[in-house]
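Undergrad: Each structure below appears as structure tokens.
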Structure 1
Amino acid sequence: MRKRELEMRLQRLQPMEDPDPSLEQYATPATIAADLIFTAHSCGDIAGKRVLDLGCGNGVLGLGAWLMGAEQVTGVDVSKNALEAAERNARLLEAEMTLVESDVRRYSGEADCVVMNPPFGSQRRGADRPFLDAAMEAAPAVYSLHMAKTLPFLKKYVEERGRELAFHKGYKYDIPHLFRFHSKLRETIDIVMIIIR
């Protein structure tokens, strides 16, 4: 499947209803999700692999991995609302995706690859750290999205845990006006995809 086709299929997925601002439940745009999954696929980390989507939200990353030939996909989220959205989207694609309700700090499954868009820490400083720890514990390859300005911290954090930040790529991420505290109709921020090995 070409990246454009993957992106078009992911654009059809339904968003999560009533996202929780405290969990920073912002949808991963299909363009960014498709690029992350296509990158992971090109590196040999998707097809025929066990893929774990931590903080899966509506399932866009995990379902993207399934579309690109993952052998097994598991989505983990603490939010019932998120898991219901992921389940609806899995049915829409007729995809096989195991969904687990759990805080990532208590999840202990293993995989070949983790894909994730964790909280950026805008509402709670350091909110992405439990995700990073769980991901590095679960799999040898991690593909994750973060605020671009945190890249030096991420590199140090990963290296202190015996891993390497092997690659990074920047994107513009549009945050729509979802919550009452948003003062703009749309805000664009710089984010980065990192690959941890």
Structure 2
Amino acid sequence: MGRKGESNRQRIVEAADRLFYRRGYNQTSFQDISDETGIPRGNFYYYFKTKDDILDAVVDARIAELESWLKHCESETGDPRERVLMFISIIDEKQADTLQSGCPVGTLNSELAKDTPELQQKATRAFNLFRDWLKQQFMALGLSDVDNLSMDLLARMQGIALLACAFKDRDFIQRSHSELREWVMQKTSS
């Protein structure tokens, strides 16, 4: 694939990512993506045979972005507690997006959990990445029950995103972020 082809493919993935996040996977059509990119719908088949193929590319792009962000957390500090605190700071940093559409990982998982097992499995990759990374941080702190701690933290973050979006409540995000920091400090104190 040449430079133009790769550029078009990337535009399709980026547009689909935005639309899947804002509208949902099942509510986004090839035509919606075509309208967003200006690339004729018939040309999509050169890059992607099915909408599921686009979903794969979107999930891969999200995973790559999330892996990069987690590596950034690791490069910023060697302290696993500080890494976890950086991880939860995404709640505060992404307030506007969360208020509008919720968590991109959570909303996609929620939608695709009602679909085929294959689609749900694709969407779960990001949660698995987060869960494994958090378990590593909790293990590095010498904590036991790292799987439950990881799941509890992810559940709290998803609950915050869901309710903040439902109520369009910025203050709730800020208050919850502060309470989540306290929870992390309490759970990770020696």
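Undergrad: Identify the structure, out of 1, 2, from whose coordinates mean count of other Cβ atoms within 10 Å over residues 62-69 was calculated to give 14.0.
TA: Traced to structure 2.
Undergrad: Moving on. Given a value of -25500 for helix-only ellipticity at 222 nm (-39500 (n - 2.57) for each DSSP H run of 4 or more, over all residues; to 500), calculated from one of 1, 2, which structure does it belong to?
TA: This value belongs to structure 2.
Undergrad: Oh, and also: Check the numbers for distance in nm of label points 7 Å out along Cα→Cβ at positions 6 and 150 across 1, 2 and tell me which is largest.
TA: By distance in nm of label points 7 Å out along Cα→Cβ at positions 6 and 150, the leading structure of 1, 2 is 2.
Undergrad: Comparing structures 1, 2 by distance in nm of label points 7 Å out along Cα→Cβ at positions 86 and 102, which one has the largest value?
TA: By distance in nm of label points 7 Å out along Cα→Cβ at positions 86 and 102, the leading structure of 1, 2 is 2.
Undergrad: Same structure, new question: Taking 1.00 as the value of FRET efficiency 1/(1 + (r/R0)^6) of positions 22 and 78 (r between Cβ atoms, R0 = 30 Å, to 0.05) derived from one of the structures shown (1, 2), identify that structure.
TA: It traces back to 1.
Undergrad: Looking just at distance in nm of label points 7 Å out along Cα→Cβ at positions 94 and 134, which of the labels 1, 2 belongs to the structure with the highest value?
TA: 1
Undergrad: Using relative contact order in percent (Cα under 8 Å, 6 or more apart) for the comparison, can you identify which of 1, 2 gives the largest number?
TA: If we compare relative contact order in percent (Cα under 8 Å, 6 or more apart) over 1, 2, the biggest value is for 2.
Undergrad: Out of 1, 2, which structure matches 1.01 when Rg/Rh (Cα atoms, Kirkwood Rh) is calculated?
TA: Label of the originating structure: 2.
Every number in this text was worked out from the coordinates using simple rules, so none of it is lab data. Owing to the predicted nature of the structure, the values given are computational and were not obtained by experimental measurement. Cβ atoms are built from the backbone, for glycine too; each structure is taken alone.
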